[in-house]
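Presented below are the structures under discussion, each in the form of structure tokens.
None of the figures in this text is laboratory data; all of them are computed from the coordinates on show. Small disclaimer: the values here were computed from a predicted structure and weren't measured. Cβ atoms are built from the backbone, for glycine too; each structure is taken alone.
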Structure I
Amino acid sequence: MVKLPVDGPLNGIKVLDLTHVWAGPLAVRFLADLGAEVVKIEAPYGRGSQVFPSQPIGGWLGGEAGDEPWNVNAVFNKLNRNRRSVCLDLKQKQGRELLLQLVACADVIIENFSARAMPAMGLGFEVLKQANPQIIYVSMPGFGASGPYHGRVAFGPIVEPMTGLTKMLGYEADRPMNSAMALMDPIAATHAASAVVRALRKQQQDGAAAYVELSLHETGVAYNGPWLIDTQLGKRPVCQGNAHPQMAPHGVYPCQGEDNWLAMACQTQDQWQQLCTLVGGLDGNWTLSQRLQARQSIDEALAGWTAPQDKNAATLLLQTHGIAAGPVNNAAEMLADEQVKARDFFQTLERFNTPMPGNPIHMPGLNPQQWRRCPDLGADNHGVLTQWLGYADDQVSTLQKQGILHDKPPT
């Protein structure tokens, strides 16, 4: 049975996905959700070994490793829906030749290896372009393909501090705080997905191949805020924690119960005056300049007001008075949030009806009900090779016996 891509504006576009970890798979998930036909080219050990030494980050779908732990890694499944899986050993010459045959049928190939990986396998851009003169090749190395750092090992939590972002996170200058979530990865993923769409538009115009290269490092540098301008103007920016240079109050305040908090901000004078009708001891006539000078005493008064209150009830009261506020949710509270549930953001297409994040893009022609769960390793070896390349059944079987194709990690 032919597996068709989901409906979307990228229908008709064929993508070869060689990505791993987070940045690359998330970028390709955007493309797959938008209707691209994506074939994930996986290494035999790409999902781990047959026996996992420990539970992966995020655990297992269904809570247990089961007989095929490599197929129930929750984080991997979260990132790799709406694809087909071909498990191909690119370390073997025949495996690389098979990939180039697939490249000849594709529109896009995308990877986020180190800058040296693809050339070392004999799969650099010039080789890919010989296989397909119109191919769009997207490469996402940590520091790009040039410069003195291009050969360095790079992970999001290592790259982030080098962008200047980490220095501005935290509460004091001598104790910077990493975001603790590899922030560069989703930032780079968004850039990569938009770059593919732009490259496809250019391909339609001139029919030429394109080498699209972006680095995790530079995508993070691009996210620097006003402190970058301050530095260029000779000023010395400092960490402000939850404060804001042009709003007061602006912060996170304790609420009733253990580790319950509420975020609040006053942007306008009217919001400040409304807040003063709720909280005693505050002067509604204070200007922004006066409030910035008195932010500590204001925060103390607000903390005293929020402390005995339920965070959701206090949020509703503040919002009723036109004041920006929201509860600080943990993961369970976010999943149960009425706004999230009302918009059906989480979808249960994976095994065990595990809720997985949807797509924040809403537009005609996109239907999450058509989405398909993450495929098992090598589940589409036969389908892709017969449909894309016209291979006969016995040819696919021979490749499987030769160890070129796999449907489980080798022992």
Structure II
Amino acid sequence: MPTNQDIVKKTEAFGAMNYLPLPVALTRGEGVWVWDVEGNRYMDMLSAYSALSHGHCHPRIIAALKAQADAITLTSRAFHNDQLCELYERIARLTGLPRVLPMNTGAEAVETAIKAVRKWGYDVKGVAPERAEIIACSGNFHGRTVTILAMSTDADYRRGFGPFGPGFRVVPYGEIEALEQAITPDTVAFLVEPIQGEAGIRVPPAGYLQQAARLCRERNVLLVTDEVQTGFGRTGKMFCAEHEGVTPDVVIMGKALGGGVLPVSAIAGTDEVMRVFTPGIHGSTFGGNPLAAAVGVTALDVLVDEKLADRARDEGDYLMQRLQQMGSPHVKEIRGKGLLVGIDLKPESGHARPFCERLMAEGILAKETHDSVIRLAPPLVITREDLDWAIERVARVLS
């Protein structure tokens, strides 16, 4: 039987080195737990960046996957299938937005939203051709396509991949005055993460999203929320924007929508925005396929039936409280919402990576983000007993 080291060595021999994983090779998962090829058990405190909010191999989702795989898996959008309409209906009800367009990955959904708001700008708002501008925030992470990188402020993400196209303006995250000053007659949308995950679990000031929504309405600008990581219960509400009572013009979703088994993404939007799409101008061969739709339907049903957003709220509050009581000499700040928590380390404590390696030795799989932050984002099915087990080990590593 191969060891972790064997798997790592073979992976590095043949794979492109675009990731730096922890040196563990996982072979089985159940709920919040995973096992490596040597039989060691770990608690997954990353959840594949929120894609595993239901936990590993949720029985209802796996059953739906198997049943649909035995029926029909792909039709393309040249024909209807009997699963996609069900996914549409559920997303529309949960988002409060009437129209849905399915894709596969989060980055594809962001690209779809960019196309939607630009076309709305030309067809509805009356922006001059090729002048549409989207405002994004510093520290944003909306994906890694060349178009999306044009609005990134991370030099490592951008280096060597230009030239980048125009059409984006970047303002400081959380500063409503900067947003107001950046809006021009050519502005078609403000694209924002309600909490910035990849930037280190950055939470904006209270009221920021509500103020942004009001400003966008006043200036005839679309509000687009990227809820790929924060959506579907992760922060204690079905969507993070709900914490401030905000319904955007367009919401971008992915990750947890696939139940941890398939890439499933979508945008939902108002009628005014979504009717800019007409037959033939945008699409995806696999987007909206019946296998993905069946999985998405069940993933959403599980979220509702098991009240996972409520669990994320309650267990997240408990996790934050316990972490703040640690009194660690290494911790600068603990921030987050629900079960999306960042432990920001003091500069003198060094990088977060060695702490994540020590956590792995304790049986916890977590990942660093932006050098100094340990991200804790377990599956939403985690129990209080599981959390106590994890907190004890986190406290030991950070003591």
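Key figures
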| read-out | value |
| --- | --- |
| For mean projected area of the Cα convex hull in nm², for residues 101-220 alone computed as 7.8, the structure of I, II it came from | II |
| Answer label among I, II for the case where FRET efficiency 1/(1 + (r/R0)^6) of positions 21 and 85 (r between Cβ atoms, R0 = 35 Å, to 0.05), calculated from the coordinates, equals 0.35 | II |
| For 199 (volume of the Cα convex hull per residue in Å³, for residues 93-308 alone, calculated) the corresponding structure among I, II | I |
| Percent of Cα pairs over 36 Å apart - highest-scoring structure of I, II | I |
| Label whose coordinates, when distance in nm of label points 7 Å out along Cα→Cβ at positions 237 and 277 is calculated, return 2.5 (choices I, II) | II |
| FRET efficiency 1/(1 + (r/R0)^6) of positions 29 and 133 (r between Cβ atoms, R0 = 25 Å, to 0.05) - structure with the largest value, from I, II | I |
